[in-house]
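Once you scroll down, you'll see the structures, which are given as structure tokens.
What follows draws every value from the coordinates through simple rules; no lab data is involved. The structure presented is a predicted model; accordingly, all values stated were derived computationally and were not measured. Cβ atoms are built from the backbone, for glycine too; each structure is taken alone.
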Structure 1
Amino acid sequence: MRVSAAERARTVHPLLVVAAAWAVPGLGHLLLGRRSKGIVLLVALPAMFVVGLMLQGRLFPFDFSDPLVALAGLADLGIGLIYFLAGPFGYGAGKVTLVTYEYGNAFLIVAGLLNLLVILDAYDMALGRK
């Protein structure tokens, strides 16, 4: 017997869904039984993040003395655990002299912000609002 997505949403705790959705983009939707949507998000958002790194974008630090840098850092963090894996492997330093630097920044920031929207969507589904 198959369990419907609505029934699965009732059995999974919403905070677990939020944590999973933040850690790995699309995992929250997969936990809720939304396979197609989860797989698309699992591929698209990390791919966007990787494109940003390939374009030599910068992963911004949490420098609260400059509010825009702090906001960019929080947006970058929205992508989840991938953010923490990029730094130790030497990615995300950014090269300001390259033409692609700002495009890379845009891809990194937007990937994180989109994942935050995906987290909210998964949370709404876990609560049964969708």
Structure 2
Amino acid sequence: MVHSFAFVYGIAFVIAGIEHFRGPQKFVEIVPPYFPFALFLVYLAGAMEIAGGLGIIYPETREIAGRLMALFLIAVYPANFYMWISDVPFNGTRLTTNGHLIRAVGQLLLIAAALGLSGDLQRLRK
């Protein structure tokens, strides 16, 4: 069961990462203006999503990949927050406040899933 979830989770990040290279402009638009080199950061985020997704899929690298994915998801949240407070559309779509709240909860769930796949959530229970 864990391997199936890790596969689905990992593939979703690989696909999202590839999208950073196929259509980078929609991601550039949500990079906060106080971050320099927005296009580079979009490509870097895409590469990290691909690497992290692949790392989650393989049991041998899942522990470290899960931890790094959790840190990555925290690190990219400023773009989501900037998109929210500045009402920046993503790919032509503006989210409502409820849409942004759902997205924030989704981000927390992705972080929890990454830590669950790394085994860290299970270790906290002990």
Structure 3
Amino acid sequence: MLDHVTIGVRDLERSRIFYDAILHPLGIERLYAEGETFAGYGIRPKAFFWIGQRAVLQSGAHVAFTAENREIVDRFHQAALAAGGVDNGAPGVRAHYHPNYYGAFILDPDGHNIEAVCHLAVS
């Protein structure tokens, strides 16, 4: 079980603006800031996703956020593109994972692969 995830970013303010926009459709908001070095996002009262200023980045991070339905995955993807994210997989079913896996992938300003996924079947 995960408690939290932290990824490094080159420009904390740029990343705050980006993550404020893309996590909003998922009901996730910025809850904490540790000065000019970290920001924590989550659902009150718990921050479970953190971004931290780093001089040298480690790439290859993939973080997936759960969405309550497929429409929210779509809204996440639209918000991420509008906020300057790069499409890394448009919203859609990924049946090779499982028949109901509906996800969208975005590269953030530092190249991290950020996903929103819904595991529910369409009713």
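When distance in nm of label points 7 Å out along Cα→Cβ at positions 17 and 97 is compared over structures 1, 2, 3, which one is greatest?
Values: 1: 4.9; 2: 3.7; 3: 3.0.
Greatest value across 1, 2, 3: structure 1.
Thinking of 1, 2, 3, which structure, once helix-only ellipticity at 222 nm (-39500 (n - 2.57) for each DSSP H run of 4 or more, over all residues; to 500) is computed, gives back -6500? Matching structure: 3. Given a value of 57, 28, 23 for Cα extents along the principal axes in Å, calculated from one of 1, 2, 3, which structure does it belong to? The read-out comes from structure 1.
If relative contact order in percent (Cα under 8 Å, 6 or more apart) computes to 34, which of 1, 2, 3 did it come from? Walk me through the intermediate numbers first.
On the way: 1: 34; 2: 28; 3: 24.
Derived from 1, not from the others.
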